[in-house]
Every structure is written in structure tokens, then in C-alpha cells.
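Peer 1: What follows is a set of structures for review.
Read-outs throughout are calculated quantities, based only on the coordinates presented, and are distinct from any laboratory measurement. This structure is a prediction, so every number in the text was calculated from the model and none was measured. Cβ atoms are built from the backbone, for glycine too; each structure is taken alone.
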Structure 1
Amino acid sequence: MEKVLKDTWERILRNQRLPLIGTNEPNNGNGYHDRISWQPPIHRNKEFDNEFLHSTFHSIYLRDLGLFINPNLSRKNKFEKGLKITNRSENYYNTFLKYLLNNDYHYRQEDLLYELGKWGEYFSHQGRLIFEIVGWYDNESAQFYAFQLKYLDIDYCKINKNYVIYNAPHKVDENKEIYKKVKIPKSKCIIIDFPSELGGYKGFNEKVKQIKKLGSKFNHTENPENSLTHMQNWDNQFNRIISDWGASNKIENITEFYQELSIFRFKYMVISCTHEIISGLKQLVDYLNIKFSENAKVEFDIQQYDKNYFKNMQNKWMCGELSFKEANDFLTL
């Protein structure tokens with residue numbers, strides 16, 4: 001792959017100083033873009049499952065998953081050392097950061113982790129995250145010079161072998177939403193799915209359905225004893241449903257061994273989800289490699305996030321080869 005010439009990079013960087021205006025038609029504005037999706041009308045009549053959004057599963061369990069995935073929090077120092085984009089020119093990397101970080105020209109190095117943290121928190125609540133990568137091109141030379149990530153509401157998306165099928169409200173006519181369907185090539189999308197070893201996106205939705213069937217954890221009655229019994233039964237059923245995912249908080253009425261095993265399982269889910277977020281970052285880097293004729297690579301090397309290493313430690317715990325202290329020390333890293 002031939003590198004972009006110096007004078008070409010100068011033209012690219014000149015365009016980056018300009019605001020991203022214009023249409024997808026050449027010679028209109030300082031550049032044109034290749035966006036296929038659109039922002040649905042603000043008056044859309046989409047229904048929200050408010051009971052689920054306010055449930056303990058959504059507001060506590062999935063929130064905790066997102067917080068543990070977030071590389072910008074307690075594990076920030078590890079990610080600053082262990083997550084790198086290598087084999088790239090400075091022009092490439094500066095362009096990458098400039099437009100990844102909401103077109104903010106005044107960035108700090110750790111802002112990459114902040115952005116990935118946002119991805120992780122969105123992803124943890126819905127089991128899937130999709131962006132369309134919108135490329136911007138110079139009018140005169142058709143040279144790619146910038147990009148934007150447009151979030152796609154997964155409720156309007158279906159994925160097949162080669163495309164993301166986007167079927168969303170396009171306009172409103174007398175308070176009636178008019179839908180439009182388009183195909184977006186997967187090659188210009190970032191698609192992040194729940195880990196396949198944990199059931200994938202389909203498995204995530206199955207868990208959600210099972211937990212929604214439990215109804216509310218809080219049964220407001222005049223009899224406190226009945227309310228307490230309901231909550232205890234709800235917890236027992238909930239813990240059975242998420243047993244293969246592990247628990248983010250302490251579970252009552254189980255042995256210390258299974259309590260520790262549950263934490264192992266939850267941390268493994270965190271690690272697996274983190275790898276999916278990094279995979280999304282790699283998809284963007286690969287897209288930009290083609291546009292800028294470079295061979296940049298995402299390198300992720302943190303021992304505690306190595307799946308084989310983690311599973312080996314979990315197996316040692318299950319075989320009685322780790323003490324409680326050794327297991328706790330490992331899990332708190």
C-alpha cells in the first residue's frame with residue numbers, strides 16, 4: 001500500500017481546518033460526504049419501555065457492567081500503557097483523534113479512553129452498538145479528509161451478511177411518520193455485538209426477556225412481610241437467570257466458593273465485552289487505513305485482560321488451587 005504523499009497530506013490537513021459543511025453532492029460547500037443514514041425526526045413516536053429502563057437490572061446490573069468496561073475509570077493506568085495504535089503517521093493519528101473525539105480540536109491523549117468508555121456504557125445497556133462511518137471528501141480532488149461517526153438506533157437496524165438494513169422514520173407528514181429503508185455496507189459501519197461466547201446479541205435479548213417476565217422487584221403492599229418475601233423470591237430467580245454471567249454485587253445465601261466463582265464469571269464478561277469494544281476500534285482503524293493508505297494497528301496487551309490467562313486463573317479457583325486471598329487479589333486488579 002503506497003503512502004499518501006506529503007503534498008496530499010497538506011491538502012487533507014487544510015480541509016480539516018474548515019467546518020464540515022455541504023451536502024453529499026460535489027461542488028456544494030467545502031466538501032461532500034457519503035452518509036446513507038439520517039437522523040430520525042425529533043417528533044418521532046417511538047415507544048420506550050420505562051418499566052425496564054427503571055428496573056434494577058437496567059439501572060444497577062447493566063450500569064455496573066458498563067462502568068467495569070469503561071477503560072477511563074479505575075483501570076485507566078493499565079489502558080494508557082496497554083492500548084496503543086501503532087505503525088501510523090502523526091498526520092493519520094491526529095486526524096483519527098480529531099474526528100473521533102466529537103470534532104474537538106483540543107484533545108488530551110486520554111480522551112481516547114473516555115470515548116471508548118462512552119461506547120462501553122451504551123453497549124452494555126443494549127447488547128449491540130452500531131455506527132455509520134461517514135467519510136468527507138474534497139470537492140476538487142475527491143480526496144478523503146475527515147470522518148464522522150453517526151450512531152444508529154439499533155431498533156431501526158437489521159444486519160445481514162453484507163449490509164446493515166436501516167429502516168427508520170425519514171419525515172413526518174401530518175404527525176404520521178414516513179419510514180424509509182436503505183442498505184448501508186457493513187464495510188462503512190462499526191458493529192459491536194455482545195460476545196458470542198456469552199450468547200451474542202440474541203442471547204443478550206433472551207436474558208432481557210426472561211428478566212422482564214419477573215416484573216418489578218418491588219411489590220408495594222401494605223404487608224411488609226409479603227413485600228420482603230416477594231423481593232427475596234425475585235432475587236433468587238434473577239440470580240438463576242444471570243448465573244452464567246455472574247453477579248456484580250454480593251449474592252445472599254450462597255457459599256463463599258460460589259460467591260467468588262460468580263465474581264469470576266462477571267469479570268470474564270467484562271473482559272469479553274471490552275475485547276468487543278476494542279474490536280470496534282479496530283474496525284474504524286481498518287477503514288481509515290484504506291482511506292489514508294496506511295497500515296496502522298490496534299495493539300491491546302494487558303495480562304489481566306487476556307482471556308486464556310483469566311480462564312486459567314478461574315479454573316485454578318474451581319480446582320482448589322487458589323486461596324481466597326489469591327483469588328481476591330487477582331479479581332481486584
Structure 2
Amino acid sequence: MRVRLKIFLVGWVILWVSPSWVRIPSPAPKNKSSVLVEFAFHLKREGYKESTILYNVKALKALAKSSDLDDPESVKDAIAIRDVSDNRKEVLVVFYKRYAKWKRLDFHPPRYRRIDKLPFVPLESEIEQLISVFGKKMASYLMLLKDTGVRAGEAWNIKWINLDPNSQTVTIEPEKGSRARQLKITSRTYAMIMSLPRKNDYLFGDTSFKDFSQYFFIKRKQAVEQFNNPRLQKINFKSLRHFKATMEYHKTKDILHVMHILGHKNIRNTLVYTHLVNWSDEAYVCKVAKTVDEARELIESGFEHVTDFDNVILFRKRK
């Protein structure tokens with residue numbers, strides 16, 4: 001009994017004097033990647049779209065390389081010294097604000113003022129140059145964006161069931177809070193899409209959108225060199241949305257029509273397209289139609305009627 005009591009007393013003294021000797025190891029901190037996976041599931045439960053979740057997690061992963069995500073001041077320093085525009089810094093603050101709220105961190109967002117810039121609108125001839133270097137799948141995807149002006153994610157999520165062969169229209173399931181809509185595509189685009197293999201329910205979705213986008217950027221660089229046109233480097237998926245909106249406003253002067261095509265709920269987002277291009281300085285491509293079918297094909301391709309002359313119909317379209 002005394003021996004047991006002695007052992008107990010010695011052990012108690014050791015714990016009291018130097019607890020580090022017998023400290024029970026605390027659980028290892030979670031790997032940052034696993035934390036971001038949990039955060040991604042949180043965003044999914046909150047109803048965020050997959051594209052938003054992807055960009056949010058990707059941005060946080062980059063920030064984690066130069067800061068401690070659980071230390072808001074460290075993150076603010078990392079954002080401040082990044083060699084990016086204030087627009088991009090504002091986006092990073094929004095992304096991190098979601099993470100901080102989820103982790104219940106005391107984060108006071110810095111103020112970065114977004115600088116409005118007019119979007120880049122390519123010439124149609126430049127879009128055609130770019131499309132010409134791609135295979136069927138990407139070419140069809142780009143033609144669909146050009147015809148409809150939908151967002152890249154909206155086009156990526158189109159299913160075969162959303163394609164109406166009778167009216168040659170596609171039904172768009174909206175993203176980013178926009179409106180659902182049904183939009184016309186040209187006979188050329190419809191034929192290109194119908195030539196694609198049906199690997200699943202989606203027109204284009206048999207690969208990841210990330211790989212699909214990466215392929216676009218690689219081939220775009222090749223197109224710049226092939227056509228010796230550095231402006232092609234500025235064309236991205238969203239540029240085709242800007243092109244469609246600008247062309248539609250130029251043809252109709254109807255801002256509500258453009259608003260419907262783009263799926264905007266706020267007309268302020270549409271008004272930017274009313275002053276993108278100085279049309280008086282633009283050159284046109286002229287075409288002649290001798291039959292109704294030829295005229296229909298030109299109209300579907302974006303040509304506008306100019307006049308009838310000597311039993312032919314003259315059309316034009318901006319280069």
C-alpha cells in the first residue's frame with residue numbers, strides 16, 4: 001500500500017513540476033487542403049454554383065501559399081502586396097470574406113475600388129480565325145457562344161434535351177442569378193452541334209470544364225502565331241458574349257431585347273453595350289443573295305438587308 005502511494009505521489013509531483021514530460025499529444029492540425037475541401041462542401045450546401053466554388057477555392061489555395069488563412073491580417077497583407085489590379089483584389093476580398101465567415105474569424109475587409117473598363121469586342125473576322133484552329137467540339141462551343149451570347153457556364157451545362165431541332169433553339173438554364181431564356185442558333189451552328197458524339201446528357205460535358213478551358217488557351221496562343229494577330233490573345237469565352245450583345249444592339253437599337261438575350265435582371269448591366277464601338281469607322285462585308293434560301297442563310301449568319309438591286313438582294317455585316 002505504501003509503495004503504491006509513493007508511486008502516486010511521485011507521479012503527481014512530476015505532472016505538477018513539468019507537465020510537458022507527460023503531455024498527451026494534441027491532435028495534428030488539419031491539412032489546409034482538407035480544410036478547403038470542407039469549405040467547398042459548405043459553399044455547396046449554401047447553394048453556390050460549382051463554378052463559383054471552384055474559383056473561390058482556387059483563389060484561397062493561392063493565398064494560402066503566402067499567408068495563413070486563419071490569420072485575417074496575414075491574408076490582408078498578402079492581398080495588398082499582390083501584383084494584380086484593384087478589381088482582382090476586390091474579388092479576393094470577397095472570396096476570403098466567405099471563408100472568414102465560415103471559420104468565424106474577425107475579418108475587417110479592406111476597401112478596393114473597382115475600376116470600370118469597357119469590355120473587349122473582337123471583330124467577327126477575328127472570331128472566325130480563332131474558331132478555325134479548333135476541332136469540332138470547341139468550334140461548336142465557340143459558335144454557340146457567338147450565336148447566343150450566353151455565359152460560358154450556361155453553354156457548358158446545355159443538355160441534348162434542351163436543343164429543339166424544329167425551331168433550332170436552345171433553352172438556357174441560367175446561372176449567376178440571370179433569367180432562363182430560349183435562344184436561336186444558326187443552321188451552321190446547329191449542324192456542327194449535331195455532328196458531335198452523344199457521350200452523355202450534355203452537349204459538351206464529357207470532360208472537365210477546367211481541362212476544356214486550358215485547351216482553349218493553348219490553341220489560342222497557336223492562333224495568334226498562325227495569323228500573326230495579337231488581338232486574338234484578348235479573346236476569351238466572355239468576349240463572344242460582348243460581341244453578341246454589341247451586334248444585337250447595333251442592329252435593333254433595342255436595349256430591352258439585348259437585356260433579354262443576355263439574361264440580365266438589371267438593365268444597368270446591359271447599358272454598357274450601347275457605347276462600345278464607334279460604328280462609323282467600321283468596315284463591312286457585303287454579300288449578294290439571288291434566292292430565298294441564300295437570303296435566309298445570310299440573315300441567320302448575322303447579315304442585315306441593305307437593298308434590292310437588279311433582281312438580287314444586297315446584305316452587309318460588320319467585319
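Peer 1: Using FRET efficiency 1/(1 + (r/R0)^6) of positions 88 and 144 (r between Cβ atoms, R0 = 30 Å, to 0.05), single out the structure from 1, 2 with the greatest value.
Peer 2: Working: 1: 1.00; 2: 0.60.
For this comparison of FRET efficiency 1/(1 + (r/R0)^6) of positions 88 and 144 (r between Cβ atoms, R0 = 30 Å, to 0.05), the top structure is 1.
Peer 1: Also: Give the label, chosen from 1, 2, of the structure having the highest value of percent of Cα pairs over 30 Å apart.
Peer 2: Working: 1: 47; 2: 51.
Comparing 1, 2 by percent of Cα pairs over 30 Å apart, the maximum is at 2.
Peer 1: Still on this structure: When distance in nm of label points 7 Å out along Cα→Cβ at positions 272 and 288 is compared over structures 1, 2, which one is greatest?
Peer 2: Going through 1, 2 one by one, distance in nm of label points 7 Å out along Cα→Cβ at positions 272 and 288 is largest in 2.
Peer 1: Out of 1, 2, which one gives 1.9 for distance in nm of label points 7 Å out along Cα→Cβ at positions 96 and 120 as computed from the coordinates? All intermediate terms of the calculation are to be shown ahead of the outcome.
Peer 2: Numbers: 1: 1.9; 2: 2.8.
Here the read-out was taken from 1.
Peer 1: Where is distance in nm of label points 7 Å out along Cα→Cβ at positions 48 and 152 largest, in which of 1, 2?
Peer 2: Numbers: 1: 2.3; 2: 1.8.
Ranking 1, 2 on distance in nm of label points 7 Å out along Cα→Cβ at positions 48 and 152, first place is 1.
Peer 1: Let me ask something else. Work out which structure the value 1.00 belongs to, where FRET efficiency 1/(1 + (r/R0)^6) of positions 64 and 264 (r between Cβ atoms, R0 = 41 Å, to 0.05) was derived from one of 1, 2. Before the final figure, lay out each step's value.
Peer 2: Working: 1: 1.00; 2: 0.75.
Label of the source structure: 1.
Peer 1: For relative contact order in percent (Cα under 8 Å, 6 or more apart), the calculated result is 14, so let me know which of 1, 2 that is.
Peer 2: On the way: 1: 20; 2: 14.
Computing relative contact order in percent (Cα under 8 Å, 6 or more apart) on every structure in 1, 2 gives 14 only for 2.
Peer 1: For the read-out FRET efficiency 1/(1 + (r/R0)^6) of positions 72 and 128 (r between Cβ atoms, R0 = 35 Å, to 0.05), a value of 0.10 was computed from one structure; give its label from 1, 2. Intermediate values should be presented prior to the final figure.
Peer 2: Values: 1: 0.95; 2: 0.10.
For FRET efficiency 1/(1 + (r/R0)^6) of positions 72 and 128 (r between Cβ atoms, R0 = 35 Å, to 0.05), the value 0.10 is produced by structure 2.
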